[in-house]
Structure I
Amino acid sequence: MFPIDIRPDKLAEEMADYSRKLGKGVENLLNSEQIDTGVSPKEAVYTEDKFTLYRYTAPEGVKQNSVPLLIIYALVNRPYMTDIQENRSTIKNLLAAGQDVYLIDWGYPDGADNSLTLDDYINGYIDRCVDVIRQRHGLDKINILGICQGGTFSLCYTSLHQEKVKNLVTMVTPVDFKTPDNMLSAWVQHMDVDLLVDTLGNVPGELLNWTFLSLKPFSLTGQKYVNMVDVLDDEDKLKNFLRMEKWIFDSPDQAGETFRQFIKEFYQENGFLNGTVKLGEHLVDLKNISCPVLNIFAEQDHLVPPDASVAPQENSTSASIPLSAR
């Protein structure tokens with residue numbers, strides 16, 4: 001082990017540097033403007049209840065793919081993570097590559113949405129968005145990118161509506177909800193979700209957010225704020241930090257019945273692998289998916305571990321790609 005340098009002159013130097021960063025950081029915080037929620041221009045093309053379907057504006061001079069792409073995000077976080085800043089934007093890169101991009105913004109459910117079910121979201125809202133895009137472009141099929149829980153929704157949707165999906169991309173999407181390294185799954189196996197939903201109605205986003213943070217309490221609720229001192233004096237890095245903080249704590253409430261069904265069908269019954277997921281009158285069978293599927297997962301993801309995200313390779317049109325970081 002290397003000896004700890006605790007010389008008085010070294011400590012004084014570190015304290016002076018710490019004070020300088022704090023002073024500059026306070027100045028940067030006071031001068032910081034409103035943190036944006038997405039950087040790429042877009043227009044609303046369809047709205048219903050709390051959600052909005054957006055189409056992003058294509059950059060000039062870029063030839064677009066003739067088949068549009070619909071992004072389906074999770075319910076628990078806000079979808080502007082896909083477009084969080086100029087140099088970190090999935091949507092901006094997709095547009096630059098010629099993709100015609102649509103995205104569903106689920107909005108913020110309230111008490112009136114308590115009775116919404118997975119069937120309402122998948123066979124209702126998502127299906128109507130797909131039909132709107134198909135009609136706008138005069139196509140039978142479109143491409144879909146599902147992210148996290150939105151990827152689970154996308155797998156369900158494609159299984160039931162294969163005739164409307166040309167290609168499917170899933171990103172950090174749970175498929176096997178009972179892998180040994182899935183701590184979140186272990187926590188909810190014996191949770192009385194009926195008591196929770198019957199008591200609260202909609203499940204508060206703040207409750208879910210603190211549950212996720214508790215999976216890595218030291219690094220996510222303590223250490224990162226200690227490390228924040230190292231970026232306080234850099235205006236750009238500080239804005240990056242604040243954007244992430246805004247997104248992390250911008251968690252909509254969850255429609256009670258949808259939450260109840262999602263926990264039971266997927267986490268507690270592992271419905272994809274056991275073939276027990278039922279939406280309305282229809283059972284979801286992933287073997288019904290015949291279109292090309294690209295599955296992208298993260299090697300260091302604590303919410304969706306790699307083993308949970310690697311879907312069974314049932315046909316030759318499926319491929320999985322690991323990423324070194326989420």
Structure II
Amino acid sequence: MKDIKEILKERILILDGAMGTMLQRYKFTEEDFRGERFKDYEHPLQGNNDLLSLTQPEAIAEVHRKYFAAGADIVETNTFSGTTIAMADYYMEDLVYELNYESARIAKMVAEEFTQKEPNKPRFVAGSIGPTNKTASMSPDVNDPGYRAVSFDELRIAYKQQVEALLDGGSDILLVETIFDTLNAKAALFAIEEVKEERNVDVPIMVSGTITDASGRTLSGQTAEAFLISISHIPILSVGFNCALGANQLVPHLEVIASKSEHAVSAHPNAGLPNAFGEYDETPEQMAEQIKEYAEKGLVNIVGGCCGTTPEHITAIAEVVGNFAPRQF
């Protein structure tokens with residue numbers, strides 16, 4: 001199989017869209033989240049999407065299939081909250097290894113199905129590593145600015161456990177995404193480097209930050225360029241942005257990254273900004289038209305969608321960027 005670095009030089013690769021948006025279509029109940037195995041569990045489980053890899057694996061596989069069929073080259077594992085830190089909300093820290101392993105295994109199984117059908121278009125699995133629900137560089141308590149809800153070391157240990165399971169399950173790439181605090185990301189990247197060294201493996205790493213508002217900064221206050229510099233000591237495959245903003249608001253930040261990075265550049269924005277009901281209104285056509293600008297300007301190597309995006313969005317995006325050469329790096 002061709003190395004992903006080679007393919008990135010040839011064409012713009014397509015990442016999948018939102019997992020959560022697709023799972024909402026199933027309207028899973030508390031009972032569905034529990035399945036047989038957790039039917040007597042003492043805490044509510046509805047909303048724990050990562051758990052569905054164990055209790056509704058067919059649905060997870062079906063979402064991956066829809067994204068590959070829509071044109072995705074890379075799908076993300078259903079592991080956005082797959083750390084002991086995030087799983088503590090559901091008292092499921094003990095399940096972290098299994099959740100990540102099974103999520104990667106399901107995605108890899110579907111990826112191989114599609115690669116066998118189209119050997120000239122190999123499909124890849126990106127192990128999704130979310131930011132956790134705690135921040136290492138800011139206090140959650142306005143009355144105690146020195147307080148931290150989590151330490152670098154606690155994050156490193158949690159991420160290491162997630163990374164080991166994602167690799168054991170068959171992930172081809174590791175995607176540290178939706179980074180709002182670069183210190184959290186550094187803990188994840190440090191953990192990945194530890195695992196690579198211990199196992200003597202080299203796994204491609206994608207890093208994707210999130211600009212939270214019109215200030216053009218991450219939640220912990222960094223500009224796009226500062227974010228890039230902060231992670232530039234790590235050998236990575238790509239750097240970019242996802243989530244928070246819609247496609248058109250990301251352009252200036254991608255221009256900064258694209259002009260200063262020697263890595264591939266990725267972008268998977270939301271389908272616009274959420275409306276008053278928390279829903280995303282941008283149609284596949286509208287979003288594809290905006291992402292076309294990334295390709296026209298030569299800013300990107302990998303594009304996809306975040307919140308509110310569906311296989312229809314991915315198809316539209318794949319169609320418009322297919323006519324453009326990837327950014328040279």
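Rule-based calculations on the coordinates, nothing more; no lab input. No experiment lies behind these values; they were computed from the predicted model shown. Cβ atoms are built from the backbone, for glycine too; each structure is taken alone.
Below are the figures for this structure:
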{"quantity": "Parent structure of the calculated result -9500, given that helix-only ellipticity at 222 nm (-39500 (n - 2.57) for each DSSP H run of 4 or more, over all residues; to 500) is the read-out and I, II the choices", "calculated": "I"}
{"quantity": "Which of I, II yields 1.00 [FRET efficiency 1/(1 + (r/R0)^6) of positions 64 and 112 (r between Cβ atoms, R0 = 25 Å, to 0.05), calculated]", "calculated": "II"}
{"quantity": "Read-out mean count of other Cβ atoms within 10 Å over residues 96-103, computed value 19.6, structure in I, II", "calculated": "I"}
{"quantity": "Answer label among I, II for the case where Cα extents along the principal axes in Å, for residues 144-199 alone, calculated from the coordinates, equals 42, 22, 15", "calculated": "II"}
{"quantity": "Of the structures I, II, the one that 37, 25, 20 was derived from, the read-out being semi-axes √(5λ) of the Cα gyration tensor in Å", "calculated": "I"}
{"quantity": "Source structure (of I, II) for mean count of other Cβ atoms within 10 Å over residues 56-63, computed value 11.5", "calculated": "I"}
{"quantity": "Answer label among I, II for the case where distance in nm of label points 7 Å out along Cα→Cβ at positions 8 and 208, calculated from the coordinates, equals 1.4", "calculated": "II"}
